[in-house]
Structure 1
Amino acid sequence: MTTEELEELKAFNRDRLGNRPDILLFPKEHKCIIIELKSIDADVSKFVSQVSGYAGLIRQYSKEKFEITTFYSYLIGESFTLNEVKRANPFLQKAYYFDYLFCPSYPVDGGDNRRNGEMYVEVIKYSTLLERAKSRNKIFTDKI
């Protein structure tokens, strides 16, 4: 990073590089997967912007040869209602099946020097993940 970029990231006594996602994966083809796990008691609606903030930092400051353009973000918790999370981010939609929210195409700011990226977002409960896993396993065992 340039000196100017580092100064910008530490402006106003904030260390924007100090926070890190729980899980960060980089599959091929300029993609990034961000998984943020919250405690059972955490109010997930307060963290909806966190994953888009991580994506924006990666989009703007990654080296040119690693230019990440597509993001998949998963915010996972338990103690929240879909309506309160939707109020925190009205771009999220309720899924047709199971109990989670998603946004198929959320913009990721590219900063001054790059075009914007795109992000798929899911906000889901641990209990819903378990329910989905059981459903997948049942389909598999039924075929066997």
Structure 2
Amino acid sequence: MGEWSGLTLPMASMTHHYLVTDAVPAFQDLDTELPVVRDDAKVSGYIRMEQKSGLIGIYEKANPNAVWIDHCPWEAENELFEADYDRITPWLENAMERMPVLAELGIKREVHSAISQPPDGNPLIGPVAGTKNYWCCCGTQIGIG
């Protein structure tokens, strides 16, 4: 989008994992959804309810995995990659420690895809220096934003 406006924005396609657990027995009788837990330091992401299951999302802000270095191909609309448990195991273990109710459950769904964000993993939001009436709102980690 920046290139269409004559700007070069510091964005990269980095991989993001999210894992959905088996149903959580403690969630079965709840009438409301629990709040999202965000923990960038230990989980590098978030933990939340996904219907009556748990969901652990890992953004890997430290040493992220970039894909499509030159550009994201237009045909990569919903590209999925094999889960890389070797990469995410430390974050996943921290998530289980942070939310012990998920620790004894299996993983019923794994999603590993690319997400566009600045190289430091933080959102790029605000006015663009030297450009009148042009604001950016990108790299916002949609699931949380």
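Taken together, the values in this text are just the output of simple stated rules run on the coordinates, not laboratory data. It should be emphasised that the depicted structure is a prediction, and the values quoted were computed from it without experimental measurement. Cβ atoms are built from the backbone, for glycine too; each structure is taken alone.
Miscellaneous remarks
- For the structures shown (1, 2), distance in nm of label points 7 Å out along Cα→Cβ at positions 19 and 67 is largest in 1.
- When percent of Cα pairs over 17 Å apart, for residues 75-122 alone is computed across structures 1, 2, the figure 53 traces back to 2.
- For helix-only ellipticity at 222 nm (-39500 (n - 2.57) for each DSSP H run of 4 or more, over all residues; to 500) computed as -3000, the structure of 1, 2 it came from: 2
- Identity of the structure behind 21 (criterion: relative contact order in percent (Cα under 8 Å, 6 or more apart), calculated), options 1, 2: 1
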